[in-house]
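These notes open a run of structures that come right after.
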Structure I
Amino acid sequence: MSKSFVVRRRRFTALAGAAAVAAPMVAWGQTRWKPDKPITIYNPFAAGGVTDVHMRLLGEAVTKILGQQIVIDVKPGAAGTLAPAMLLNAKPDGQTLAVMSINTLRYPHYQQTNWNPLTDFTYITGLSSYTMGIVVRTDSPWKTFQDMIDAGKKDPDKYNYGTSGVGGTGQLMMIEVEQATGAKFTHVPYKGGAEWMQALMGGEIQFIADAAQWAPFVDDGKCRILAFATEQRIPRYKDVPTMTELGVKVVGQSPYGLLGPKGMPPEIVESIYQAFKQASTEPKVTEYLAKFIQVPWDKNPAEFRAFAEKYYVDVKPLLIKAGLAKS
């Protein structure tokens, strides 16, 4: 074998390797979908809440990437499923999208709907995941999670707790806590974190069992965390135990992502996914999520759909056990 042939072969191999690495980026750049008008995203959570602000920050970044304004349209209702339901009559052209809370995968099990979460939507990308916990005001007589449980046993249904809706992660979390401990509390659903924080501070409820929109109030000394519904302790609050550590094996799973109408072309789905993936790394976005102890939940279209299909099946026994669904 000649020396010149070896040199040419090595050069070809190097070029081929470089091309393979660059290929996905070039392909996306060449086939990137360009919207010709503003994109509307229906948000199932209350205006001014963490998810609403998160989506607006993402929207600002995606506007620059795709060259069209992202309009966040707040549509709370139906336990967080009204926004996805509005996609049923939308064209699959990428111009109309919706935020999907995990309750979209629970709601059809206990409430009749005119949509199916696995067949009526296009899964685009996972966005973030809430950190769930139990929080009281700092002047609460309950200093520990056990204090709360003891009170709920002694005076069943006397104490109220707030969540973001019926059938949501917060309520399911508390149903599991009640079943595991024998305590009993009264559930009061709200449209979002702004409402239930106001209710807590005003004394309408005694505690919150939901996502960490309460974190700034804890940091300001107005609230106290009794326990996290996470698998491991949160480094930022390393002295706060998990429920599992305290003998109550409850973990609150509550991610959310982005959906489109069914039948969206793959190139449009890929372009939107890549745009939001890029936007999710913006410092303004990551810093805001960190404020509320949220973490990025990056799922590509295939991974997001796979998660949905599995969770939709896995969650039904829990809903039946909670008395929200029938077998």
Structure II
Amino acid sequence: MEVYAGIDLHSSNSFIGVIDGQDRRLYRKRLPNDLDTILSALAPFKRDLVGVVVESTFNWYWLVDGLQEHGYKVHLANPSAIKQYEGLKHTDDDWDSFWLAHMRRLNILPEGYIYPKEQRPVRDLLRRRLLFVKHRTAHILSLQSMISRNLGTRTSVRAIKNLTGVDADDLFDSPTLVFAAKNNVVVISHLTKIVKSIEKEVMSQVKLRKEFKLLLTIPGIGDILGLTIMLEVGDIKRFAKVGNYSSYCRCVKSERLSNGKKKDENNRKNGNKYLSWAYVEAANFAIRFCPKAQRFYQRKKAKTNGIVAIKALSNKISRASYYVMRDQVPYDVNKLFG
């Protein structure tokens, strides 16, 4: 008898539902997030279990890894792609767990990618780097705004990164403004050190694999962006077509049209936000170092605006990188821009 299990995972507990091949409910219970407890609950069904479906939440690592290490076939459900019957008046964790198992039984489960356990720590460290970069950018923009507001001049990002506490003394006449500027300078300097230390640690642990080295031939992609793309992609073969990849990178439009008019937006957050950031960064670098990329950007900007133009360029770069990774060929600027 074939058996299917669904686990609706939460921060402190999980609801487990088990069904058979005729959708008969064999087991239902809420359990604490303890691996031994969950394994004990599934043990009577282990021999017949075709698969265990775990909802992809922020804390799935421990559960998926533990189940796989004990011989269970685990499927990671993609919540943003799961469609339930809209006529339902009431759903709860009980219903959700059985729905996960039901979709696995029908082979219609939208699955997420279970990233290899041994590579996750380095990938997550690079993700943490992005958090510090965003904090640093916030302080840089704050200091830029303060200078522009009080002095009527604009200071470049590079100049602000090079400021010291002594430089802050000469910026303003007001002691209060000097005090505020010094705090920004100290935080920016500290965050820069953290970012560099993370980069050093990551590069000491991993190198660009052979299939990803050719990413460096794309203008705008350097070592850190190349490593980010490699660690977020994992296996490029999991994307059947270039459109699947660019959609996963959040580089395509997300809108619902009717009669030529925009009615709504689809799930624009469905995808990988870190790859989205990486390709936007690559696009910003590309317009500085690649004349053809700059011309493309300027044409798009003239028709729309700078944000749309950067996203359009990031989409082209993501599509180019897909073929570079899949076919193991160097980047060709003429193929991309015609």
* Asked: Between structures I, II, where is volume of the Cα convex hull per residue in Å³ highest?
  -> II
* Asked: To which of I, II does the computed value 17.1 (mean count of other Cβ atoms within 10 Å over residues 36-43) belong?
  -> I
* Asked: A value of 0.10 was computed for FRET efficiency 1/(1 + (r/R0)^6) of positions 92 and 316 (r between Cβ atoms, R0 = 30 Å, to 0.05); which of I, II is the source structure?
  -> II
* Figure out for me which of the structures I, II the number 4.8 belongs to, where distance in nm of label points 7 Å out along Cα→Cβ at positions 100 and 180 was derived from the coordinates. => II
* FRET efficiency 1/(1 + (r/R0)^6) of positions 124 and 212 (r between Cβ atoms, R0 = 25 Å, to 0.05) from the coordinates reads 0.85; which among I, II -> II
* To do: Using helix-only ellipticity at 222 nm (-39500 (n - 2.57) for each DSSP H run of 4 or more, over all residues; to 500) as the calculated read-out, with -12500 as its value, let me know the right label among I, II.
  => I
* relative contact order in percent (Cα under 8 Å, 6 or more apart) from the coordinates reads 12; which among I, II -> II
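We did not get these values from a lab; they are worked out from the coordinates using the rules stated. Since we're looking at a predicted model, the values are computed, not measured. Cβ atoms are built from the backbone, for glycine too; each structure is taken alone.
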